[in-house]
Structure I
Amino acid sequence: MANYQVLEKDKVCVAINLSDESAAEEMECLAAQGFVFDDRTIVANSSEDAVFYYEKRRDNRSKKPLSEDEYFVDVSYDQIPFYRKRWFWVLSFLLFTPLSFIILITGECYLENDNQVYKLPRKQRTSLAFTSFVFMIVSFNSVLGY
């Protein structure tokens, strides 16, 4: 895996491996030709993968979201608090259901797919919170002996 800088001009994308010795010269030449730098670097296996991820992210930004609640989030998955990530919610649901319920009703949950971060849609979050609540009630009833 390497860090790539993607430059674009008239929907033509070029990825430059930042670890190459000639990266700075390439970027200067492309900038002189009118290529525009992307604001983020992309971690990928190859320059083709970097261009693919860049175009996918660019296309997702230009499309209107399917609903008001479901959309791409332009932050790194590492910047999201661990308790808002999908893996933590699943773990808390399995080990301590009230915590999963609290997480869902107090804010957003995020998931990562193809190196892109998405908010969990409101409908799914609501149904998961309802499921957590039902599991809590069933658990309390079994503990109390009803």
Structure II
Amino acid sequence: MADFSLSFEHLIEDVFQVDSLDSHLEGLPLERLGDQAGLWQKVLKATGWRMDEFDLFFRECYRANVWQVLRADDIRSQAIADSLFRYASYSNCTHAIRLMQVTLGLPATGVMSDADIQYLNIIREETFYLNFGRGKVASWLQTSSLALKFAP
């Protein structure tokens, strides 16, 4: 089964080009991970979390609010779990799940179901990447064209 610690390390390393185990997260510009991460950082600092507790608590925010919503512990492929986790971290879980469901031909509910997990556990990683990648590009293009349409 997929491992949250590995996915979180990959996310931090990809975004900040640092070793997540050796860096102190409270000193990084966490808003680069998205609006939610920046908000969590501000709340944790404002409520007085000590530096030595910050990394652990920040990781737990991701575990509870992204990883567990994706039900990623039930996904066998670390690579598929990583891909969903990264995308959900930048966008949001409902959007990531719905996009995954649409691109894989599953009922688009925005909630990870048992059937979704079963499908993710039998699909080839290459097929997942091809379909999910196309869906992300199409979503980006749609968002970009809407932004241009309403630009002054």
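No value in this document is a laboratory result; all are computed from the given coordinates. This structure is a prediction, so every number in the text was calculated from the model and none was measured. Cβ atoms are built from the backbone, for glycine too; each structure is taken alone.
Match the computed value 4.3 of mean projected area of the Cα convex hull in nm², for residues 58-105 alone to one of the structures I, II, and report its label.
Computed on structure I.
I, II: which one has mean count of other Cβ atoms within 10 Å over residues 74-81, as calculated, at 18.1?
Going label by label, the one that fits is II.
Assign the value 37, calculated as percent of Cα pairs over 24 Å apart, to the correct structure from I, II.
Derived from II, not from the others.
Suppose you compute helix-only ellipticity at 222 nm (-39500 (n - 2.57) for each DSSP H run of 4 or more, over all residues; to 500) for every structure in I, II: which one lands on -15000?
I
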